[in-house]
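Rule-based calculations on the coordinates, nothing more; no lab input. Everything numeric in this text was worked out from a predicted model, so none of it was measured. Cβ atoms are built from the backbone, for glycine too; each structure is taken alone.
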Structure 1
């Protein structure tokens, strides 16, 4: 029996500029994305049939049938069956790509289970990835970027991906545990043709330089999300008030927000303060950056 363990890091939109809308309704985006040391965990064991169980502190309401992106991604690569056990630590539908990260992790793990391609995504021939890329993208625009788990710039409908080197950031993630409907946020968006980021992303000397630059950028979905769910404004205000917080912003279409810090000590201090002051919130301290090595499957 072979067991594969895979980490599914949260995806954080450091910026999210809505630059247009296609005739088919898809919105055009320009987003700087990074990945967190916080995430879900997936265990895959060889078996006679494909199955999924979901456990963990954020498991409530997560489907275990083909409505689950991880199971659907695994089914794309199924050879001889597998039993998947997903440990949910990320709140579902919270703007940090949890379902997409799980799908990407499931695909990486299933590659690992295939005897001929043992070694997973890091050593799989490029044609294997290319063979499945369109199919994986059909699960959601975030899935392909979650395969790499590296900071990148995502443009178009999320199909134009370019890896961007970024300095490490220390962050606190906060979700008020209140629902935000992505369609309602886009409906409330007053302008769907906004300026993109600059043509060239600068080379940042350190975290402080990156945070300063990010302050000049936007998440165009933040104002409409606040209109839909005013508690997001409360979260952003509390984050911004923490000692050492250089930027507070919402990720994706919400409701998860992040505070960025130059030092790990300040981020840890803020995490503890928020955890105790707001026990009703989901609060996690983490590191933002390249999580590729952490996300490689471990085989036993």
Structure 2
């Protein structure tokens, strides 16, 4: 597959609230540091962001707690893309937080969420946020926290709301308070299969499902390993693509409401990720990959 010229529009689009986004987006977490923990190259990170937009990416996922000792994802986005393109949707998340040394803080109280929203606004240089996801941990009720974000939405600081790391029950709880435009959970080929049903449920309600760690899967923040399933490697060879592109194409195939946000600080990997939106897997390919997903 030729990369570098394929647009993110090849993946199709989805209506995220009142905004239309291409289904291949970009996750900003990996912009702040290299795999070994060393600071990323600032100019290269800025170049990757600008190239992503040139390739048609109009959905960027970020958070104020995406930072390393020398880099902030939000500030890199601001430096690279401000003034922002009219069609660009920047999605951030609140709930967790980190102190200046990088240590994780307890889940924010509902009355602290406004401060987190304002922190994102300052770093991004914006007067409102397109979408804010409430990131939660565990099955506890989220009504008080989501209600606080709904108030910020009514005040005009936030345009749309979503939830992250949630169950179907928590999605319904949030929906009863304010419209939910997206659900962001960890999910990928052979990983977190319990989200299969949630993707379909979200589609029925017009809610985007935005998987994170779709390439890293169990590697999580550490990134993908070099170990790959033989069947995925075989399908990649048959299509003359990378295993990562097969994984992304499979992820997009799980529903028209699935929005992929692969992250990278490598411009070549960026082009490959975007090009994966043009990869069309055959019914036979999908049957083989379903066996991988089910662990058969």
Thinking only about mean count of other Cβ atoms within 10 Å over residues 69-76, which of 1, 2 has the largest value?
-> 1
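Consider the structures 1, 2: one of them gives 1.4 for distance in nm of label points 7 Å out along Cα→Cβ at positions 173 and 229 as calculated from the coordinates. Say which. Kindly include the intermediate steps, with their values, before the conclusion.
Numbers: 1: 1.4; 2: 3.2.
This value belongs to structure 1.
Say we calculate distance in nm of label points 7 Å out along Cα→Cβ at positions 77 and 141 for every structure; which of 1, 2 gives the highest result?
When distance in nm of label points 7 Å out along Cα→Cβ at positions 77 and 141 is calculated for 1, 2, structure 2 comes out on top.
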In terms of relative contact order in percent (Cα under 8 Å, 6 or more apart), which of structures 1, 2 is highest?
-> 1
When mean count of other Cβ atoms within 10 Å over residues 29-36 is calculated, the result is 25.2; to which of the structures 1, 2 does this value belong?
-> 1
Entry that produces 2.0 once distance in nm of label points 7 Å out along Cα→Cβ at positions 37 and 245 is calculated, selected from 1, 2 = 1
Comparing structures 1, 2 by distance in nm of label points 7 Å out along Cα→Cβ at positions 61 and 269, which one has the largest value?
-> 1
